Structure P
Amino acid sequence: MVRRHRILETYLTSKLGYDWDSVHQEAERLEHAVSDGLIERMAMALGNPRHDPHGAPIPTPAGYIEPEELVALSQVAEGKVAELRRVSDKDPELLRYLASLGLKPGVSIEVGVRQPFRGPLAVRVGGPTPRELVLGHDLAAALFCEIVTKEAG
């Protein structure tokens with residue numbers, strides 16, 4: 001069911017123009033109604049993607065999920081650069097907020113100053129127009145990253 005769900009989410013966003021904050025519920029409804037053959041045709045039409053729009057890995061047809069070493073942004077040390085790889089798809093409001101900040105899988109994030117005691121975290125988000133953001137601890141804990149470099153610069 002996981003493969004079906006993630007292929008459906010990817011197809012809905014890539015081919016049908018759905019926003020990433022609205023595909024979870026739609027995929028939930030569709031995953032029980034489509035055949036394995038349709039899912040595989042969708043996967044082929046998408047170029048057999050490895051991740052869904054939220055960065056979650058898509059299992060192979062045999063159910064294998066390639067292991068990933070991801071860490072919550074809240075745990076990335078000051079001065080390190082990480083690539084945002086995954087966010088939860090459960091809260092559409094959170095997804096809309098993340099999109100408004102330019103925080104989608106694939107974006108580069110340089111960690112700046114971290115305040116103690118679960119305080120906010122200053123980051124520089126890469127992309128076409130890099131910008132500085134301050135993220136609360138809970139939000140940073142919901143963003144899963146791969147560390148790209150030891151130190152920024």
Structure Q
Amino acid sequence: MSAVDFDINAQTRADVGKGASRRLRREGKVPAVLYGAGKEAASLILDHDEIFHHLEHEAFYSHILSVKVDGKAQKAVLKDVQRHPSKPKIQHVDFQRVSETDKIHMHVPLHFIGEDVAPGVKAGGLISHLMTSIDIICLAKDLPEYIEVDVSALETG
């Protein structure tokens with residue numbers, strides 16, 4: 001787990017639909033939904049700049065988040081982000097509630113270490129990263145921020 005904790009402040013949203021979502025976006029807000037854990041789905045309003053800055057961190061995508069809905073914190077993971085096709089804007093965010101004892105399915109990034117000392121690289125070879133993330137199923141409390149892959153012993157071929 002990272003030393004970074006992600007707290008997301010949200011408000012409940014009464015108006016739903018295309019028109020209501022467009023009005024929110026014009027006001028600098030992002031429509032979102034929080035679902036799962038056997039509870040009713042909750043329509044939320046997020047601050048665009050806050051969520052945009054969180055999304056710049058790689059750890060945000062594979063981390064247990066604290067979503068504070070009207071002051072009450074709930075644990076969740078990021079499930080989906082919809083972005084504007086041509087502008088740096090977030091259109092919609094989906095969160096899934098989790099309990100630390102729940103098994104969850106997530107994509108976790110791979111961090112490759114030891115590339116500079118690998119014998120194959122020193123001999124003129126290149127390391128090609130065909131996979132940059134991996135699907136895992138684990139308990140929410142055991143969710144890693146990333147998985148390190150040591151490639152320092154790789155030869156060419």
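The greatest value of distance in nm of label points 7 Å out along Cα→Cβ at positions 11 and 67 among structures P, Q is that of P. For volume of the Cα convex hull per residue in Å³, the calculated result is 119, so let me know which of P, Q that is. Traced to structure P.
Of the structures labelled P, Q, one was used to calculate helix-only ellipticity at 222 nm (-39500 (n - 2.57) for each DSSP H run of 4 or more, over all residues; to 500), giving -8500. Name it. Label of the originating structure: P.
Each reported figure results from applying straightforward, stated rules to the coordinates on display, with no laboratory input. Quantities reported herein were computed from a predicted structural model and do not represent experimental measurements. Cβ atoms are built from the backbone, for glycine too; each structure is taken alone.
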